[in-house]
Structure P
Amino acid sequence: MVFKRLLGALGVGGPGVDTVLSSPAVQPGGTVHGQVNLVGGEREAQINGITLGLVARVEIEHENGESHAVREFTRAQVCGPLRLASGEQRAVPFALPVPWETPLTAVGGHHLAGMALGVRTDVDIAGQLDRGDSDPLAVEPLPVQQRVLEAMAALGFHFHRADLEAGRIHGTGQTLPFYQEIEYRAAPQFARRCNEVELSFVTSPHQVEVVLEFDKRGMFRSGDSVRTFRLDHTSGGHDLTGTVDGWIRGVLGH
């Protein structure tokens, strides 16, 4: 365990905190379990509450370029007020619900380049908020999301990078203030009609909206084309290669 010393109003010698995740991986709509370990400092401390939040690095576009910021997109209180004696050790268990729209950070055990997401521990001690570091969290795809990703790979699309964009995708049920883009280089059979494809998932308990944005090219037309397709969660039990191929050919033409 690596305890972070909380300074706050107590100065040097304050209590320490270490958040431990029972499993470093979760799926959208799931729950992160773990415990917050506390160890008392040189004197008794009054802790008013401990809160956990899911945070992610989000890209924000401006007129003069872009920047990145850490955004919290869900939070839950772990405990209310408690007194921690000098040198006392205490473990506070937690269960943090994960939103259905939580972006993916790992596929097949491999980290998606460009993604940064974690669990941050905030401790209110002596009336001052001590904002801790975030513990990395891997978010793996749901079965239906996995099938779509497998279909993209089977069709020859090559993963390039992923990021989170501040804003909303028009016409979807998106509720978070940002969305994920998973960028692919075009498959050989579509290379004459598009440069790349960006894939986004807008997921709910009932369905997954699959948003595909095509960077088209050709002699007579160019520009972006966005289409939204819908799948229910039972689709995760089937090979979706033919379905995704049909979507793409319908947008780009045979």
Structure Q
Amino acid sequence: MASHETTTREQWLAERLDLLAAEKELTRRSDELARRRQALPWVRIDKPYRFITELGSATLAELFQGRSQLMVYHFMFGPDYAAGCPSCSAIADGFDGIAVHLANHDVTLMAVSRAPLDKLLAYRRRMGWSFPWASAHGGDFAEDFNVAFDEAQQRAGTVEYNYRRGGHAMDVVPAPAPVEQFAATCGTDAPTYARDRPGMSTFVLEDGVVYHSYSTYARGLDGLWNMYQWLDRAPRGRNETGIWWRRHDEYGGAKRCMEAPCCG
């Protein structure tokens, strides 16, 4: 017996059409939100940020790589991490497929983290990625865009993330089990792990001047998780009872799947 309500094809179609109307309304609302994002005023960036890239030292303007728009994914990989955050890694698994399309639409996609570049590139090789990744090590780019914090802020409870102070799971003391779990997979402890946070910021380069146009954090990154867009349309949805995802090379069945006859 099925574990879910069943019905006739005719009744299913009637309910599906009701749902379609709601989906279309959500699409219209999403389009309006996109227009509001684009309508936000820009903030001129005059601070001389420096990054380390595969081609050497670079300014924020040079991260654009000759294009007029830059989208930065603030990848959680702190200086004391041994590996990148599993959640950020799941999001980044989709970058290579879209980066080439964005590049041909005047947009550069760039990951930026606080870890030294050699750590970032070694992890990128492990993951099999090729998207550009820059290190903000030693600078204050991450701090200025509210994705990195220090011990003093943690102790004082003055961490401001996602446009508010406190309230995030990584601010809770003692740390919740998932935070402890992810910290361990990154080779560090929970407080150190929590000093870096995920986010996405966009910039525009016009007449030689860089402007900040948008940033989002926490659940605002949901749309970047390709796996969740699929799960939201799967029969059982996200179906989560805790942390279930891992880095893509840590699933026990991954190798067996790749060797199956259906994969050629």
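Which of the displayed structures (P, Q) returns the greatest value of relative contact order in percent (Cα under 8 Å, 6 or more apart) on calculation? The partial results should precede the final answer.
Values: P: 16; Q: 23.
The maximum falls on structure Q.
Taking distance in nm of label points 7 Å out along Cα→Cβ at positions 157 and 197 as the quantity of interest, name the structure among P, Q where it is greatest. Spell out each step's value before the answer.
On the way: P: 0.4; Q: 1.6.
Ranking P, Q on distance in nm of label points 7 Å out along Cα→Cβ at positions 157 and 197, first place is Q.
Using FRET efficiency 1/(1 + (r/R0)^6) of positions 37 and 245 (r between Cβ atoms, R0 = 30 Å, to 0.05) for the comparison, can you identify which of P, Q gives the largest number? Display every interim value, and only then the final one.
On the way: P: 0.05; Q: 0.65.
Largest calculated value belongs to Q.
Give the label, chosen from P, Q, of the structure having the highest value of FRET efficiency 1/(1 + (r/R0)^6) of positions 21 and 125 (r between Cβ atoms, R0 = 25 Å, to 0.05). Could you put the intermediate results ahead of the total?
Values: P: 0.70; Q: 0.00.
Once FRET efficiency 1/(1 + (r/R0)^6) of positions 21 and 125 (r between Cβ atoms, R0 = 25 Å, to 0.05) is worked out for each structure, P has the highest.
Thinking of P, Q, which structure, once distance in nm of label points 7 Å out along Cα→Cβ at positions 61 and 213 is computed, gives back 0.6?
The structure behind it is P.
Looking at structures P, Q, which one was P(r) over Cα pairs in 10 Å bins from 0, in percent, for residues 53-100 alone calculated from, given that it came out as 19, 30, 24, 18, 8, 1?
Here the read-out was taken from P.
Which structure, out of P, Q, was percent of Cα pairs over 12 Å apart, for residues 141-188 alone derived from, given a value of 67? It would help to have the intermediate numbers written out before the result.
Working: P: 70; Q: 67.
Label of the originating structure: Q.
Upon calculation of helix-only ellipticity at 222 nm (-39500 (n - 2.57) for each DSSP H run of 4 or more, over all residues; to 500) from the atomic coordinates, which of the structures P, Q produces -3000?
Answer by label: P.
Just so you know, all these numbers are worked out from the coordinates, no wet-lab data involved. Being a predicted model, the structure only gives us computed values, none of them experimental. Cβ atoms are built from the backbone, for glycine too; each structure is taken alone.
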